[in-house]
Structure 1
Amino acid sequence: MAAPAATMKAVVYDKPFEVAIRQVEKPQILHPDDIIVKVTTTCICGSDLHMYEGRTAAQPGIIFGHENMGIVDRVGSGVTLLKVGDRVVMPFNVACGRCLNCEEGKSAFCTHVNPGFAGGYVAMGPYPGGQAEYVRVPFADFNALILPPGTEHEEDFALLADIFPTGWHGVELSGFRPGESVVVFGAGPVGLMAAYSAVLRGASDVYVVDRVVERLNKAKDIGCIPIDFSKADAVDQILKLRGGKEVDRGVDAVGYQATSGDGKTEQPNAVLEALIRVVRPTGGLGIPGLYVPSDPGAPDSAAAKGYISFPFGKLFEKGLTLGTGQCNVKTYNRYLRDLIISGRAKPSFVVSHNLPLSEAPSAYHKFDKRIDGYTKVLLHP
């Protein structure tokens, strides 16, 4: 009789607005290129809330968690660059490192992992997430980024899995050049990272649009100009501050769950329309905010199928460029790691809570409701 499989604790999706800590099977080496990582820090992402709220096709039983770091516990026979005991952080989008897109630096669009691109997220690959005690990392030599040993910069390095590179990517997608002005819609973790990246890259002015006071205060703390869109139209406020002059670049860090000024009425095209209004002719828009091909909770039948109307004629008339898509984390993460090590960057200013894994169900509820200033939650198994 075979011995029972070893188990571990993990955050499992039960149904909309409900996750639980469950005993699940501990991951095993399934391919020579795999490693098993003992998770030290895993983050709750705003994208996780889309699944948590039932706004995706996520099925009960999925293990959440696509922002993971930890210590290498086991290595497959084909792994050559990593060893047991290495401290590593993984990109949220798993990639093979060998296909055409990976070879061209577009690891977010790995065709080998297709139809998905990540672990622990619906429709993004067959890999269980890392909000657990252990996680399996495929194609490990390519995906795992080695970090200095010890525990220094743990909060900062954890953000290399997703939000720091994604914020940087949003600015990159916009075509930004040093000295230009930028507006970022959304001051959640990714939006704050986009604003922070623009500051690090030499923006002249950075405007950050949101309606949550704690978020706007964080934006102000890093030298940005907060714009509260619950008080008046955001574009009008920015144009008034600038004497009618538009900004050079715009970043959408909100995505398909954008709202009107009351914060309650969903308007999926709200940010896209605002960006087209506020960015100067021949400027650029970066869209790292999540848009999905189907949305079970959409406010109308078109948005439910991923169709969103926006003034394309005005986009064309102004000659605006538009860049979209998931972040190619591998393009940026080693350089952002080195900015952290050198002391030039400290993205962990967005972290609001460090909690044990056992508190994940409560943390999801509070993060979803923005209770007690929950902005970015790090879980520690």
Structure 2
Amino acid sequence: MSRRSLLRALGAGAGAAALAGCGVPAAYVEPGDRAAEDRSAREKKLVFANWPLYIDTDDEDAQLRPTLAEFEKAGGISVKYTEEINDNDEFFGKISPALMNHQDTGRDLVVVSDWMCARYVHLGWVQEMDRSRQPNVARNLDPLLRKPPFDPGRRHTVPWQSGITGIAYNRKKLGREIRRTSELWKDDLRGRVTLLAGLDEAFCLLMQGNGADVTRWTADDFHTMTDQLRRLVSKRHIRRFTGNDYIKDLSSGDVLACQAYSGDIIQLQADNPDIEFVVPEEGAELWAESLMIPNLARHKSNAERLIDHYYQPEVAARLATAVNYVCPVPAARDVLASSRDKEVAELAENPLIFPSDDMRKRLGTARDMTSRERPAFAKEWNEIVGL
């Protein structure tokens, strides 16, 4: 079971989405008010909140995380690692009261999706990192991930892992290739195609399919896409909108094509080589889930050192081997390629972990959806999806 398989099975986070759907609270924190006294020098510890199934574990002891243990041993820093993030909106609701009231969250490092990172950054709820403590980040971060619209220069965020939202399909059962998003709408896929239910997970690929420049998409681009979806839903062309349960539908053959995450498909392909993943000719979304240091974190420099630890190519390679997402450290590819383990070495050639040059040209990241835009767009989307 992949991390996303587990999480999306829990639902789309609708229970906590009410807070996020109404726009972010008006509680901006000025840069001078974000830092607390850094206790890192005298307190060799930090608290790291992450998602389940999102780090390497020992084959015999799932509670042992080798890359984290290596950091603790090398730096003498104890890490309290919690798998408490199950949904972006839910976690936002959990720690936002402390942040908006200028209180310590009790966490030194958190990982959330970049579209949610944008909310924290715009509110001034995360601290700028000191790159002098992060030479590996400065040297090894993938150029495609260096300049997200919400955080130019990645001053407040650093990708933990990345991924692609594209199209997966069963080529043998469908009997043809899919190369463009528009090919999902052909008659032979009526009732046999699914899309993702989450607005932030779905809209970028669909607008790219219509030729929109997602780096500067407009309200007209959004409405063109939703008008298209209404027509497809009315014709019952789209079977349903899903969380990660699309994996079960694709595996069983009930669905022949779907919007999908690259990390999930790597695992499906191991069992079914007829499953293919496509970055459409019009483009697909490159996303990341990123590390941030919340305001008033007590062990900021320790957290910065931990982030830099994971940007060593050797460490990034071990993490990529465990989680099978797009690695944000391209130099890790050479590490994997030199492995004596054949299966590990083959990962270096997997374009869903290290996208090919041709694939990279077609990957894009959408501009942020502003807090002013979000309520109306979310309402329109949810009416179509049925949330």
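When distance in nm of label points 7 Å out along Cα→Cβ at positions 41 and 89 is calculated for each of structures 1, 2, structure 2 gives the greatest result.
Work out which structure the value -11000 belongs to, where helix-only ellipticity at 222 nm (-39500 (n - 2.57) for each DSSP H run of 4 or more, over all residues; to 500) was derived from one of 1, 2. Value -11000 for helix-only ellipticity at 222 nm (-39500 (n - 2.57) for each DSSP H run of 4 or more, over all residues; to 500) corresponds to 2 out of 1, 2.
Computing distance in nm of label points 7 Å out along Cα→Cβ at positions 73 and 273 gives 5.0 for which of 1, 2? Going through each structure in turn, the value belongs to 1. Have a look at 1, 2 and say which one yields -0.32, -1.42 for log10 I(q)/I(0) by the Debye sum over Cα atoms at q = 0.09, 0.22 Å⁻¹, for residues 209-344 alone, as calculated. The structure behind it is 1.
As an exercise: relative contact order in percent (Cα under 8 Å, 6 or more apart), calculated from one structure in 1, 2, equals 18. Which structure is it? Here the read-out was taken from 1.
Each value in this text was obtained by applying a stated rule to the coordinates, not by laboratory testing. What you see is a predicted model; the values in this text were computed from it and never measured. Cβ atoms are built from the backbone, for glycine too; each structure is taken alone.
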